[in-house]
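Pasting the structures in now, so scroll down.
Every number in this text was worked out from the coordinates using simple rules, so none of it is lab data. Because the structure is a prediction, the values reported are computed rather than measured. Cβ atoms are built from the backbone, for glycine too; each structure is taken alone.
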Structure 1
Amino acid sequence: NGKIIGKGDAYAQMVYAIKKIEAALRGLGGSLDDVVRTRIFTSDVSKWPEIAKAHKEYFGTARPANTTVQVSGFIDPDILVEVEVEAVTQQQ
């Protein structure tokens, strides 16, 4: 619906994004354990501790390779975080 979740809260936005990713992976027969790489884009790198906290909570022991990049902004200034993942599932 275009509503920004967690306006001004990088942690909340990160959690929301990871949960959406988790649901998509589940739909393909996978899980967050199948994620081998994450790319995080943020418009405010000073929010890194909040972003990293959410990443660690959800990826924990899987610890996928990660790249974090600060960008000049997103299409909406209330967006603080964007997440991309690559996953390898065992589905046949």
Structure 2
Amino acid sequence: MTLHQLRVFVAVAEREHLTRAALVLHTAPSAVSATIAALEAEYGLSLFDRSGRGLRLTRQGDVMLQEARAVLDRAAVARARLAALRAETLDGEQAL
């Protein structure tokens, strides 16, 4: 599982549509589909119900969405903290 895969998953889950997610992500729908398929295969779960129009999260998909958002939020915090440390270092201060 990568941060990229999680971003793609969240985009699809929020839009309930592969093509709409692909537009937002500036990528091909086939790449979005392949990313979701890889996640589902890696964990042996069906994350979306594909019956009817659009995509609906399954129970497993709901859990994955909560976890994906938490991981992405935590990654954003880590990036911000590291950027602040880098800025301190560039300003000549000693970073721990």
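Here relative contact order in percent (Cα under 8 Å, 6 or more apart) is compared for structures 1, 2. The highest value is that of 1.
Consider the structures 1, 2: one of them gives -10500 for helix-only ellipticity at 222 nm (-39500 (n - 2.57) for each DSSP H run of 4 or more, over all residues; to 500) as calculated from the coordinates. Say which.
Values: 1: -10500; 2: -23500.
Considering all the candidates, the number was obtained from 1.
When Kirkwood radius over Cα pairs in Å is worked out for each of 1, 2, structure 2 gives the greatest result.
A value of 16.9 was derived for mean count of other Cβ atoms within 10 Å over residues 51-58; which structure in 1, 2 was it taken from? Comparing all candidates, it corresponds to 1.
With distance in nm of label points 7 Å out along Cα→Cβ at positions 27 and 67 coming out at 1.9, pick the structure among 1, 2 it was computed from. The value was obtained from structure 2.
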